[in-house]
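We did not get these values from a lab; they are worked out from the coordinates using the rules stated. This is a predicted model, so every value here is computed, not measured. Cβ atoms are built from the backbone, for glycine too; each structure is taken alone.
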Structure 1
Amino acid sequence: METIKIMPCLDMKDGRVVKGINFVNLRDAGDPVENARFYEQEGADELAMLDIAATLENRKTRLTWVKNVSAVINIPLTVGGGIATLEDIDLVLQAGADKISMNSAAVKNPDLIDQAAEQYGAAKVTIAIDGKRNKAMPSGFELVIAGGTKPVGQDAVAWAKECQARGAGFILPTSMDGDGTQAGYDLEFTKAIAQAVSVPVIASGGAGKLEHFYDGVTKGGAKILLAASVFHYRIFSIRQVKEYLRDKGLAVLL
């Protein structure tokens, strides 16, 4: 049985961890270094750090944030936001990230996925896919970029397939309809992508109850469960989530 991993996510803005609902109404959720250290001690398997304003502010990822966080943890760190070239990837990995996550830049320049996978290996390349419901799309989900501000008229599930074909090692779908709502992962969106690709899918956006994590695996097909609000505001500990999943018969590292 495959081990399910838990991945807290630090959404970064102005040097602080923030959390919003449906990508807006951000509020403070603490210091990134303190959060990172705390989550590793709690048993997180991996950590994500997303510079959520980088693309909108037309700048690169803040490397200082990456260095500061990577210095206090030993678990794998995935960094995203503002990564648009191989040089950007190089700098982020040198700053201490183990993997990178791209979204808008990959949509604008799909060849970047091939180049990144060829140079660094698929295991270091995560493609984040933001989607929202649109009946005009074959899968019912439209791809959205620029921090959820620009729909691109492209099918999100078809894009996930293309990303895998180009060498992405992980797909991280986030439903804009579910983000931050704590109403549960968008299982329909997650499952559509998990069924379309064979690489691990990271469920993201909306976890608010223990059963949501279980559903993310059993109904959504995810192998990695990303969450932010429930961990930042200490609604659950990572250990609580893992014990719950274990008691429901899933394999986790405790």
Structure 2
Amino acid sequence: MTEENNIYDQFTYSKRSHFELFNKEALDMKLFGISVNSESCDLKAYQDLLSLHMLCSAVTEGSKILEVGGGDSRVLGFLSANYECWNLDKLEGIGNGPKELKDKGYNIVLDYIGNHNPELPKNYFDIVFSISALEHVQIGDESVYEAIRSEINNLLKPGGYSFHCIDHTTDLLLGEVDEVWTNPLIEYLFAHQNTLNKFIPLLEAESDPDLFVVSSETYSKYWEPVTGVPYEKFGKPFSYNVFWRK
């Protein structure tokens, strides 16, 4: 395993220890104007901070960045002054996303990833990433999974990076681990794409005492008004992340 693999393996799933890095780099203050911690942080905020860390580590100012989904993106809004930023989003409000968007300082293409929209230039982007988006794709249709994977690679420059933060939940809150909900897309990506990080079984990730999950208090504040399902029935949300390089 190369040194680069070891670096990315640290971020295969969300961990409480990652917040030490975010705080050290002052990413939370830069993006939100406040310090955040694992006890009160929402999953999307964690994913924003991880994505910002990865973006700033991988490319320099002036690079071309495409976010898949996310519409009203805090990360692109923060970076748009110094990077060429694009967003691919149908703006249909899926997953509590936006249905309309004012000028945010970045290019917006109204479509889904995998449709090979001609408005997106091929072999152009230094990074293609997504935050809490790919878990919403159709489950079980591998032709959809392959269309997503192949379009991302077509859009990337040679040597360009791709990373994706995907929501997952555990079924049980107490007692022994029973099952982890996931979209099979992530296992498809690990099986069909040469990734920078290795696949870790989801049950193994859930058993890690360092695993970061959304707390019941944070879930009640941000998630339950949308899901209508109490924390005890919904499960503990966490992020599973996949990284590769073209």
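Here distance in nm of label points 7 Å out along Cα→Cβ at positions 186 and 234 has been calculated and equals 3.2, so which of 1, 2 was it run on? Please report the intermediate quantities before stating the final value.
Values: 1: 3.2; 2: 1.7.
Corresponding structure: 1.
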When 1, 2 are compared on mean count of other Cβ atoms within 10 Å over residues 162-169, the highest value belongs to 2
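Could you figure out which one of 1, 2 the value 129 for volume of the Cα convex hull per residue in Å³ was computed from? Mind showing how you got there, number by number?
On the way: 1: 108; 2: 129.
Value 129 for volume of the Cα convex hull per residue in Å³ corresponds to 2 out of 1, 2.
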For relative contact order in percent (Cα under 8 Å, 6 or more apart), structure among 1, 2 ranking highest is 2
